[in-house]
Structure formats: structure tokens, C-alpha cells
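What follows is calculated from the coordinates using simple rules that are stated; it is not laboratory data. Values in this document were obtained by computation on a predicted structure and should not be read as measured data. Cβ atoms are built from the backbone, for glycine too; each structure is taken alone.
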Structure P
């Protein structure tokens, strides 16, 4: 699905979203008075310090201009791999963007990620995975870490990781695997109206809070995370 097709299906009544070098900012009507704030990355653009701070600044400047949801549309590369970005503290810029989204969600502006293309690594963590609800569209290709990079970190061969990925989704990139782990909460049908599917989601949004570990347990893709976090929480309360 192209960005133009996505926006046309998502906002049939039009929108005021601009695309400047792969950085999306703007708004779109959700009804007679309601409006969604929209930010995002398109065209498999890598997210460096410039993209991250532009999105963060727009988000923070717009928080008090309404009370509608914030939609984060994502088709990115990974974080920008450049010496300049790394030396200027890219990790802090990405962390700041994620914190801005979490702050907005905690203060009455529910965040919804819409993943329609690629995304990986730090760019994925700072955008799509920082939202309350992450929706995946057919053809989306997310990866927290590709298997070649994972091989370098774990010192296991790609062949071993490919074998493990067949039974353990946390080792595997891809939309279906991330849905099984709970990272992607919903899968939408791109053959149907995205507007209608968005309205259905908005009418029954989950409460703020991270349920990905619970979804992973329910879907049998990440079976231990919820149990461990519950035990840690209980131990913290006991102290």
C-alpha cells in the first residue's frame, strides 16, 4: 500500500498532512469537530536526529491544540547510521521522541501506530512501538533486529537463528511474528475501509498501559514476559 492509498482510505474526508523529506506532520478530521494529530515517517526514510527532533517538536507544540488521538504512520528504515548522528547523541533524540509519545498518551491524547511499510531497530522503537496501540497492515515488514545483526550480537549463526525463529517468534522479524509476541496488537484489512476500521478502534480503545506482554502470553508468542513482570511487580510491592 502506498502512502497516498493509505491516507485516502484512512481519511476519505481529506487531510492536512504534509510530507517533507519523508517526515509526516499535520492533522485530519475524524468527524464534525474531532481531529487527529498525525505524525510519521514515510518512504523508508531513516530516522536521524533531524527527523526525531522535528517530530518531537511538532508533537509537543500541538499537544494543547486539541484532545483527539495521535496517529503515528510508519514506513521507515532503521535509525540513521552516520557518525554525525551518533556523535550528536542519536540515542537521546530517539528516546526523547518515544517519551514525547508516551507523555502524550498519559495525558489524554491516545496514540495509535499504523505500520504500513518497513521499520527496524531504533526507528521502530521510537515511533511505532512507543504508541498505545500498534496496527499492522498487510505488506508491513517490521523488525526489532534482523537476523544478520542478531547473529553478530549473539554469536550464533544466521542458520541457527533461522531454525530458532521457526518456533520462537522473538527471534524472527516480520509482521506475523511481531503480532504473536504482542508488539503488534491489531492487523487491519487493506481491502476494506481503513476509516471504518479506525472508527471501530477509536470506539473501543484499550486503557492506557502496556499490555504487550499479556498479549504475547495469550498468543503463545512470548509466554514468559508477563509472568516475570508480574513477579517483579509483586516483589517491589512487598518491599
Structure Q
């Protein structure tokens, strides 16, 4: 599935190369030539992943990454550092300040796409195209189909995204506000009770096969997707 990727790179030629390859892989791209410009973009458009150059005018890539990790809204956004620095200590520093991966220039665009996919699979699995199967409940992001016990499930687009998020983040309790941010979007302002409405709809379509029991209410906290009924 398409991810929104922020490129923070001051070299226009490298930025253009990255944009071409990312868009060819169906990702949405936003770009900035400095940390300051990137910070302004993030205010209005929270990315799913950041490609961050080490050497930037003004604030450096590591300094920007540290800032990203200190802010609640952005602390979980995956970061891949791009750098011409080959020293082992630089790689260690990049990972220590919160980068999820580190690529040395020049790099293969195909390898970069593979690294992006690996990071998203690890950090944001709901953005991948991997089929998910939990106790006979199967969701296929590519065909946008859901089956339960082998039978097709008629499901709306919001319920599909909600179920995909739940299935890729099992056994965790998610508050209504967290679900709004992760499923509806960072800048979508709707009532938290909207989540309850879509949870009811989702449970309703899964009730026939008993898979509605996978979506559990955690009183005072939110919802959890779990095969454990205790």
C-alpha cells in the first residue's frame, strides 16, 4: 500500500532521483531541502517515513532526527538516514539518535525501496501489501478483500482500514484517539465516538463467523484485537 514519504535532502538531483523511484513504487512523496522546511511540512502533513540526509544546511540530519524523536506527534515516524559518511561510528551515531536504518551514498534505488519496505513492515505493517490471516479471518490489502472462514465479507472502506490496523497490531490496547490518528489520519478532526460506530459495524459483519470476538473492548482504555478471550 502507498506510504507518504518525506525526503529531506538539499541536493536537487538526488531528491529528483528519489522522487522518481518512490513514485514508481506507488508511494506519495513530499520533499524539503532543509530541516527547517521539513519541520514546516510536517505540521500539515505527517509522513509515514522520512528519508533524511545527514549533511543539511543549518540544522544537521542527526539534530533533526533527535528533534523528531522528542515530539510526541512524530516520535514514532520511521527514519532512514542517507549519508556519504562511511565511518562505523557515524552509522552507530545515526542509529543511536533514533534512525531505523542507514544507507551510504551512492546507493541502489532498488535496495532503498527494499529497505523502505522492510522498515514499514516492521514499524507500520498496515502500510504493506502482505496478506494477514488470523484464525481464518483473512485480509488481502492488494485485492481489498476480506474473507472469514472462507466466505467473503462485505466491508466498507473505513472498516477495512480499521480491521487492517487491528490485525497488524494484535494484542495491543489502542485508545480512540490513537485509532483516529492511525486509521482516519493525523489531521482528520472527527468525534472520538465515531470510532465506536465503526467498531460496531465491523463487529456486525464479523458476527456470523464468530470473528467479532477478536475485537475486544478494554474498559476505560479503548480496544484490542486478540485471539485470547481471557
Once Rg/Rh (Cα atoms, Kirkwood Rh), for residues 21-100 alone is calculated for all of P, Q, which comes out largest? P
Say we calculate Kirkwood radius over Cα pairs in Å for every structure; which of P, Q gives the highest result? Q
Distance in nm of label points 7 Å out along Cα→Cβ at positions 37 and 221 - structure with the largest value, from P, Q: Q
Assuming 96 is volume of the Cα convex hull per residue in Å³, for residues 117-164 alone as calculated from a single structure, say which of P, Q it is. P
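Can you tell which of P, Q yields 1.8 when distance in nm of label points 7 Å out along Cα→Cβ at positions 85 and 141 is derived from it?
Clearly, the read-out refers to P.
Taking FRET efficiency 1/(1 + (r/R0)^6) of positions 157 and 205 (r between Cβ atoms, R0 = 30 Å, to 0.05) as the criterion, which structure among P, Q has the greatest value?
Numbers: P: 0.10; Q: 1.00.
Top value of FRET efficiency 1/(1 + (r/R0)^6) of positions 157 and 205 (r between Cβ atoms, R0 = 30 Å, to 0.05), among P, Q, belongs to structure Q.
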